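Asker: So, here's a batch of structures to check.
What follows is calculated from the coordinates using simple rules that are stated; it is not laboratory data. Values in this document were obtained by computation on a predicted structure and should not be read as measured data. Cβ atoms are built from the backbone, for glycine too; each structure is taken alone.
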Structure I
């Protein structure tokens with residue numbers, strides 16, 4: 001089996017010598033482990049909407065591929081967790097998948113496999129998007145799907161992505177869903193928690209949201225983010241910290 005893989009790799013390297021845009025194909029081959037049929041979807045995957053704004057040409061950005069890649073990534077991740085944790089229940093698998101594909105995790109994974117080095121500086125410089133690498137990673141999955149299909153997406157993730165994540169067990173075990181934790185606490189303590197969207201602005205760098213969280217009508221946390229969910233998570237984290245501070249004061 002190893003000999004076959006070595007032979008195939010050698011054949012691929014020879015084939016790459018005859019491609020017109022050899023540098024681009026070689027770069028993607030090193031990242032993906034296979035030769036793309038077409039460069040077009042991958043170029044789109046690395047093109048952010050900020051790069052196409054005001055352009056006279058009808059340039060495609062990666063938002064549609066990001067949508068597609070999100071669905072494929074969720075499916076392969078479910079497959080990966082189902083195969084890895086044979087005795088765990090559905091609840092554990094669902095939570096683990098959510099933690100593995102959340103924006104923070106995807107950003108870290110993208111940087112880990114070198115996607116940050118492939119995102120054009122213009123895309124980073126013209127927008128304040130803390131999730132650009134994770135979004136690009138999802139768009140890349142979408143590009144692989146349109147170019148080579150589901151099997152190659154699965155191969156890429158299972159063989160070249162997940163094994164390279166050094167703290168994958170910690171990611172699965174970590175509970176960074178602050179909103180969920182706050183709601184669970186409120187149910188246990190018989191308290192009323194409400195999340196309120198304070199404002200939503202459309203800026204040149206993207207949408208910006210502000211949220212607040214109240215407990216029994218009292219303001220406990222504020223949050224901002226580039227999505228409603230992100231702003232709510234930040235508000236929930238602030239509320240959890242306030243609750244922890246209250247408990248310390250009561251204990252004194």
Structure II
């Protein structure tokens with residue numbers, strides 16, 4: 001199959017394309033660096049010619065509310081139109097676990113808008129929602145620091161390795177569209193504060209995390225479910241400790 005990966009030059013795309021090649025598929029990266037801009041539609045028609053599947057793992061360069069909404073809605077509309085014209089049989093989109101439960105977050109609202117366009121669009125689709133990546137836990141710690149103090153929620157999360165996200169996307173991409181949402185999460189559920197403390201310790205950072213039930217996650221209040229998936233998610237294999245050993 002010809003599989004076009006939108007955002008193929010990013011973290012997940014760079015891991016996904018070699019996996020698809022090893023499965024014997026013609027996987028191509030499509031991003032602004034290769035002359036394809038889904039937000040404007042530039043280069044899409046040529047990139048999707050003869051494509052069977054499109055996997056969208058692109059991400060907005062800005063998380064400002066208006067910018068991120070424009071990115072995901074404009075790119076998805078252009079993709080769906082180009083896919084319908086090219087006869088693409090399956091659109092796969094990477095989304096976020098809990099996107100529909102955090103309306104205070106502009107980023108999550110944008111992801112829900114993207115999902116809604118797919119659900120009402122002309123192309124068979126699968127949405128794979130993933131939990132937070134291990135690769136981004138350090139950024140959560142740094143982004144939550146105020147005057148050297150890190151205060152984070154006690155709500156749970158179930159993060160996973162980007163490699164496991166790519167592996168699950170590879171399986172979804174070569175399968176039949178489910179015309180619905182699947183979820184993938186890490187193998188362990190702990191409080192966000194505990195995961196971030198583990199991350200700091202692994203990189204020799206002596207700062208201590210204060211676990212606070214009322215603390216916000218990038219300005220968003222978390223409920224008792226936190227960032228955990230719903231019932232029957234696909235569970236990745238790699239634990240945080242195992243991932244840390246691989247990346248030290």
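Asker: Just checking, which of I, II has the largest value of relative contact order in percent (Cα under 8 Å, 6 or more apart)? Kindly include the intermediate steps, with their values, before the conclusion.
Answerer: Numbers: I: 15; II: 19.
Largest one: structure II.
Asker: Follow-up question, since we're still on this one. Figure out for me which of the structures I, II the number 30, 16, 12 belongs to, where semi-axes √(5λ) of the Cα gyration tensor in Å, for residues 24-119 alone was derived from the coordinates.
Answerer: On the way: I: 30, 16, 12; II: 24, 14, 11.
Going through each structure in turn, the value belongs to I.
Asker: Please compute distance in nm of label points 7 Å out along Cα→Cβ at positions 144 and 216 for structures I, II and give me the label with the greatest value. Can you show the working numbers first?
Answerer: Working: I: 5.0; II: 1.4.
Ranking I, II on distance in nm of label points 7 Å out along Cα→Cβ at positions 144 and 216, first place is I.
Asker: Further question: Using distance in nm of label points 7 Å out along Cα→Cβ at positions 80 and 104 as the calculated read-out, with 1.8 as its value, let me know the right label among I, II. Working shown, then result.
Answerer: Working: I: 1.8; II: 3.0.
Of the structures listed, the value fits I.
Asker: When helix-only ellipticity at 222 nm (-39500 (n - 2.57) for each DSSP H run of 4 or more, over all residues; to 500) is computed for each of I, II, which one produces -11000? Walk me through the numbers before you get to the answer.
Answerer: Values: I: -18500; II: -11000.
The read-out comes from structure II.
Asker: Next question. Thinking only about mean count of other Cβ atoms within 10 Å over residues 16-23, which of I, II has the largest value? Each step should come with its number before you reach the end.
Answerer: Details: I: 10.4; II: 17.5.
Evaluating mean count of other Cβ atoms within 10 Å over residues 16-23 on every structure, the highest lands on II.
Asker: Among the shown structures I, II, from which was the value 1, 6, 11, 14, 15, 14, 13, 10, 7, 4, 3, 2, 1, 0, 0 of P(r) over Cα pairs in 5 Å bins from 0, in percent calculated? Mind dumping the intermediate values first?
Answerer: Numbers: I: 1, 6, 11, 14, 15, 14, 13, 10, 7, 4, 3, 2, 1, 0, 0; II: 1, 6, 13, 17, 19, 17, 12, 8, 5, 2, 0, 0.
Comparing all candidates, it corresponds to I.
Asker: Then there is this: 1.08 is what came out when Cα Rg over 2.2 N^0.38 Å, for residues 64-167 alone was calculated for one structure; which of I, II is it? Could you put the intermediate results ahead of the total?
Answerer: Numbers: I: 1.08; II: 1.26.
So the calculation was done on I.
Asker: Same structure again: Can you rank I, II by percent of Cα pairs over 14 Å apart, for residues 112-159 alone and just name the one with the largest value?
Answerer: Values: I: 56; II: 67.
That would be structure II.
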